[in-house]
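In the part that follows, the structures are each spelled out as structure tokens.
Any read-out appearing in this document is the output of simple, stated calculations on the displayed coordinates, not a laboratory observation. For clarity, every value in this text was computed on a predicted model and none was experimentally measured. Cβ atoms are built from the backbone, for glycine too; each structure is taken alone.
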Structure I
Amino acid sequence: MAHGGNAESKGNGIRAAIKIGLLVIVLAAAAGGYFTWRYFQDKESTDDAQIDGHIVPVASRVGGTIQAVFVDDNQYVETGKVLVQLDPRDYQVAAAREEASLADARASLQAARPGIPIISTTTASQVTSAEANLERARAGAAIATSEIEAAQSRLAASHARLREATANRVRLEQDLARMKQLIARDEVSRQQFDTAVALEEGARAAEDALKSAASEAEHAVTVAQGRLIQANRAVEQAEADARSAGTGPEQVAATQARVLAAEAKVKLAEASLEQARLQLGYTTIKAMTNGIVSKKNAEPGQIVQAGQPLLALVALDDIWVTANFKETQLRNMRPGQRASITVDAYGRRYLGKVESIAAATGARFSILPPENATGNYVKVVQRIPVKIVLDPGQDSEHLLRPGMSVVPTVFTR
């Protein structure tokens with residue numbers, strides 16, 4: 001009987017221990033579930049996130065031929081580094097031309113300014129001088145007219161003598177041709193044949209001389225016509241000067257207007273020179289920021305147009321995380337909350353904080369935004385981009401690259 005009682009007591013003890021163990025397990029599971037719930041309740045995480053950063057396109061601001069390329073793909077460059085050099089010679093010539101135009105405009109302005117006080121005191125002398133100039137110009141036009149008439153007479157005579165010489169040369173050529181036939185049959189003497197040859201050559205030389213004389217006569221006519229044109233222009237100018245000399249106040253006003261026009265031309269020339277210098281400077285393409293060279297599409301000898309992309313600079317000094325959280329995860333998310341970022345490529349954890357939350361869902365910025373007014377509406381949880389910036393010094397080695405996949409976790413409490 002004693003043995004039976006001991007066995008029964010042991011069985012009751014085992015059952016009690018089992019019950020206590022089960023109770024402990026249940027309590028531990030409940031506590032674990034509670035703490036797990038509390039742990040994940042204070043955090044929001046997503047795997048729809050990437051490293052983002054500034055990608056600066058580098059393009060040519062002027063057209064030209066690439067003279068040299070100083071960088072390669074994936075090369076780190078600093079601000080001010082010369083990336084591409086275009087052939088600057090065309091723009092150097094343009095700048096030199098604009099400098100000359102500016103110097104000419106300034107000289108014109110300097111010459112125009114003293115005219116205002118001078119012209120108000122010399123109106124009478126200008127009238128006399130203009131009339132004298134008009135008389136001289138008319139006399140010059142008359143002389144040029146007579147020179148044209150004389151040159152045309154000489155030209156006509158030269159043409160007449162040339163026609164006579166041409167006819168004589170043709171006749172002697174025909175005689176020489178007949179002489180060649182007769183000499184071949186020994187019907188004429190050699191002396192007669194030589195005489196015919198000499199006459200033909202003399203006629204040809206005379207014709208050439210008369211052609212030269214006719215050309216000189218034509219040139220003389222052209223020169224005389226040019227002098228007449230110049231003389232007529234001088235007459236027109238002298239007549240205009242004479243009319244202008246009789247209007248003193250109007251001349252003063254016109255002189256003032258010329259000074260203003262000269263000043264405007266100086267300003268225009270200065271602006272043109274500045275533009276030419278800017279374009280010359282644009283032939284040297286420099287890095288506007290620190291970054292890594294990517295998508296290089298420039299080779300020496302290549303002809304590029306203004307605005308044509310040459311390469312891109314990826315600025316690794318300023319990167320952030322763009323995390324696309326579900327709209328249901330944003331209930332307790334606010335700017336300034338701490339965040340932890342795990343990078344797939346390195347398995348390393350980075351620290352940061354929420355900087356801002358986008359003003360619209362990513363679908364609203366797509367090329368074809370969803371249209372839910374069609375009647376076939378299916379509710380889909382939308383995602384909203386959240387910008388997370390890294391704490392200073394987190395990526396001092398610049399290991400992170402835009403486009404890398406990351407898993408950010410935001411601590412909402």
Structure II
Amino acid sequence: MKTFITLALLGACSFSLPALAGSQTLLAAADDDLVVTSLSLAKAATPAGVERAPVDFVWALDPAQALTKPSTYRAESREFWTELDATQLRKGHHFQTTAAGALVRLSPLDAGKAAALTLDDVSLSIDGRSVATAKAVKVSADAAQLREAGVDFSAGTVVFQLAPELAPGTIELSAKAASGRYLLHVYEPTSPIALDLQADRDRALAGGSVVLHAQWQAGTDAVAPRSLGGLLTSPQGYSQSIKFVRTRDGSYQATVHLPEDADTGMALWEVHSFGVAQAKGALVARDAKTSFSVSQPTARLDGQAQTRISKAQGLSVKLGVEASSAGRYELRGVLYGSDANGELKPFAMAHAARWLEPGVGHITLDYGDLARQAGMSAPFELRDLQLNDQARMGQLETRARALRFAAD
């Protein structure tokens with residue numbers, strides 16, 4: 001795919017016809033677009049050493065290749081985590097398996113305070129019957145063996161897989177040599193019972209909200225949900241509990257409201273949901289995780305656009321950007337044009353970055369003469385428009401459909 005720098009494209013043009021220009025208002029935002037409703041100065045200090053030189057890029061797209069928007073990540077969990085203290089582990093901890101071949105990991109917490117364990121320290125029983133560890137375990141590994149395989153767990157960690165010939169049931173795990181605290185992780189790769197978790201967006205704004213959806217999956221088995229909770233945590237240690245509400249279709253939903261002073265940056269905020277359901281008379285635990293980024297609303301689209309179409313200077317879209325904090329802001333967008341059959345097809349992508357001071361400024365997406373090269377004509381549509389804060393590594397606004405315009 002050939003890449004063009006906008007300035008080079010403009011310099012190569014030799015026409016001198018007057019431009020056809022127009023001022024327009026952006027299309028109304030869709031429900032799943034990211035929109036800044038109010039600007040904030042909180043935590044908006046400009047990082048040092050941010051590049052200020054303007055940059056423009058544009059490249060052609062293949063109109064025959066349809067563009068699709070990726071859906072947000074959907075976690076499908078067949079696992080759970082539990083923290084145990086030494087008393088619980090010495091006495092014996094019970095958990096339910098729903099399929100053969102479960103993977104079990106037991107890791108010491110608080111380095112130096114919890115005893116390192118080996119497989120010889122672990123005792124197992126299934127449905128009240130003691131089973132020799134050698135017969136109950138198909139394969140095992142300690143922390144040193146895991147590190148050799150490229151997996152880094154804390155010293156004293158023991159991992160094992162239950163033998164596939166053992167029927168699922170109630171497992172009691174105990175370790176008489178336990179001291180301190182431990183993390184138990186159980187993963188059932190072939191279980192029919194899973195907890196799905198998905199956020200309605202993977203990027204959010206401080207002071208905004210994220211809607212979470214959760215659903216139990218059980219294949220042909222019957223499952224009766226008993227409880228579902230959750231916890232939201234930030235990279236800097238902020239946390240809030242999440243309350244899920246069951247909907248009419250049996251799924252669960254929760255709305256998380258983010259604080260206005262939410263920490264931003266590349267590190268992700270994490271949602272950890274933990275649920276219990278009853279299946280075949282037993283209680284089954286599942287934990288699911290997902291994450292999203294958070295940005296401070298330091299700038300927004302002001303809703304105004306100016307379009308220009310000419311042989312001399314090509315096609316460009318100038319968009320108004322209101323900034324509350326000085327910084328380097330970037331626009332990117334895909335331009336669609338009408339082909340010979342009158343169908344809208346994507347033919348060009350443009351990026352443009354500018355340093356903006358507080359107030360209203362402008363950033364222009366310049367598509368050069370790529371419309372002529374692709375055989376595209378009006379009407380045009382600007383889609384997949386994004387406004388990003390490059391200085392603070394945050395996405396501020398998105399528009400699936402931003403603007404529709406013609407040549408006159």
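So if we calculate mean count of other Cβ atoms within 10 Å over residues 75-82 for every structure here (I, II), which label has the highest result?
Working: I: 13.6; II: 18.5.
Once mean count of other Cβ atoms within 10 Å over residues 75-82 is tallied for I, II, the winner is II.
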TODO: Determine which structure produced the value 0.25 for FRET efficiency 1/(1 + (r/R0)^6) of positions 83 and 219 (r between Cβ atoms, R0 = 25 Å, to 0.05), calculated from the coordinates; the candidates are I, II.
DONE: II
TODO: Consider the structures I, II: one of them gives 28.0, 90 for Rg and Dmax of the Cα atoms in Å as calculated from the coordinates. Say which.
DONE: II
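Which structure, out of I, II, was helix-only ellipticity at 222 nm (-39500 (n - 2.57) for each DSSP H run of 4 or more, over all residues; to 500) calculated from, if the result is -20000?
Considering all the candidates, the number was obtained from I.
Figure out for me which of the structures I, II the number 13.6 belongs to, where mean count of other Cβ atoms within 10 Å over residues 67-74 was derived from the coordinates. Walk me through the numbers before you get to the answer.
Numbers: I: 13.6; II: 10.6.
This figure was derived from I.
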Task: Test item: relative contact order in percent (Cα under 8 Å, 6 or more apart) calculated as 23, pick one of I, II - done: II
- [ ] Taking FRET efficiency 1/(1 + (r/R0)^6) of positions 91 and 147 (r between Cβ atoms, R0 = 25 Å, to 0.05) as the quantity of interest, name the structure among I, II where it is greatest.
- [x] II
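To which of I, II does the computed value 2.6 (distance in nm of label points 7 Å out along Cα→Cβ at positions 211 and 259) belong? Mind dumping the intermediate values first?
Values: I: 6.3; II: 2.6.
Source structure: II.
For which of the structures I, II does the calculation of distance in nm of label points 7 Å out along Cα→Cβ at positions 179 and 203 return 1.0?
Working: I: 1.0; II: 5.2.
For distance in nm of label points 7 Å out along Cα→Cβ at positions 179 and 203, the value 1.0 is produced by structure I.
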